[in-house]
Structure 1
Amino acid sequence: MPFSTTGQRGSARLVLLCGLPGSGKTTLARRLAAELPAVRLCPDEWLAALGTDLFDEAARDLLERRLWRHAEELLDLGVSVILEFGFWGRAERDEKRLAARALGVPVELRYLDVRLEELCRRVEERTAAGGWGAAPITRAMMAGYAALFEAPAEDELSLFDASDRNGGR
């Protein structure tokens with residue numbers, strides 16, 4: 001829901017980063033945040049900073065809902081936002097796309113398509129280095145995540161605004 005109608009939404013955009021753990025969402029988000037510029041909202045970083053279990057689904061859901069409200073406020077003020085929620089399902093991507101369009105801002109979807117073996121390698125490397133509070137994600141967990149993940153098809157990708165930048169879509 002918009003918080004005012006006086007924002008400078010014409011200059012704002014919403015960027016959704018879609019991909020599994022280890023796909024490079026945070027790396028891309030950091031680069032885009034500097035290039036656009038934009039505010040980057042990453043639930044994993046917030047949960048880790050708050051000392052909350054990264055696998056606590058109730059806490060993650062609550063945090064993501066709050067970060068979305070914050071994103072709406074920023075977009076309404078004309079500030080671009082990058083959401084690093086992963087967006088594993090089409091329904092959640094559709095929800096954010098439609099809500100941002102209702103605010104009058106363009107919406108990009110950056111899909112980071114990485115093979116499962118490479119995802120596992122990256123996550124193992126990140127865990128060994130103590131990243132994200134060293135939240136261990138096993139190969140079995142990654143396989144389960146991959147089975148749940150709904151990759152965006154070309155018909156869905158065409159619903160989003162095109163980007164003139166590299167990375168993702």
Structure 2
Amino acid sequence: MPMTPWGGPRQRTHRSGDDRRAWVVAALFARLALSAGFLSAVADRYGLWGAPGTGRVAWGNYHRYLAYVQVLAPYLPHGCVGPAGGAATAAEAVLGVTLLLGVAVRISAWASAGVLLTFALSMFLFSGPEAPLNASVFSASGLALLLALAPPGVYRLTLDRRP
């Protein structure tokens with residue numbers, strides 16, 4: 001075994017990017033983390049994490065969430081805020097469930113990256129740069145993109161058997 005300059009055995013450098021097991025674990029973790037984020041946000045809109053103003057509740061009810069949609073999309077006519085908020089909530093709920101269950105993982109990951117990037121850009125433009133950075137929305141979008149680009153065959157514990 002080769003020795004290091006200080007006398008200990010030299011270890012082979014582990015390159016996790018080449019290790020399929022590392023990708024399997026990372027892809028599963030990414031799916032669960034993204035799913036939890038989406039489903040938690042939906043739960044908050046319906047008051048499942050608590051009432052408005054308690055703890056770390058962002059909205060606490062759907063009415064407060066729609067007021068935030070208006071902040072993020074001030075260009076929308078007032079009558080379109082409800083449908084836009086509903087569409088965003090539906091998209092997050094569907095993506096949260098599909099990622100959790102492993103249904104169309106690659107497609108769900110691409111859609112998640114797009115939804116999260118849209119949220120991040122809206123937050124950046126209409127709430128300032130601190131909002132999406134503090135909420136890690138750009139990071140979550142990047143995670144979804146990495147999940148979408150994962151090598152074939154690394155998605156495990158899925159309902160669909162396709163890579």
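Nothing in this text is a laboratory measurement; each read-out follows from the coordinates by a stated rule. Keep in mind the model is a prediction, meaning the values are calculated, not measured. Cβ atoms are built from the backbone, for glycine too; each structure is taken alone.
Using distance in nm of label points 7 Å out along Cα→Cβ at positions 96 and 120 for the comparison, can you identify which of 1, 2 gives the largest number?
1
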Which of 1, 2 leads on distance in nm of label points 7 Å out along Cα→Cβ at positions 80 and 104, largest value: 2
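Can you say which of 1, 2 returns 25 when relative contact order in percent (Cα under 8 Å, 6 or more apart) is computed?
2
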Origin of the value 18.6, where mean count of other Cβ atoms within 10 Å over residues 72-79 was derived from one of 1, 2: 1
Highest-scoring label, criterion being percent of Cα pairs over 19 Å apart, for residues 56-151 alone, among 1, 2: 1
For 1.13 (Rg/Rh (Cα atoms, Kirkwood Rh), calculated) the corresponding structure among 1, 2: 2
With helix-only ellipticity at 222 nm (-39500 (n - 2.57) for each DSSP H run of 4 or more, over all residues; to 500) derived as -14000, matching label from 1, 2: 1
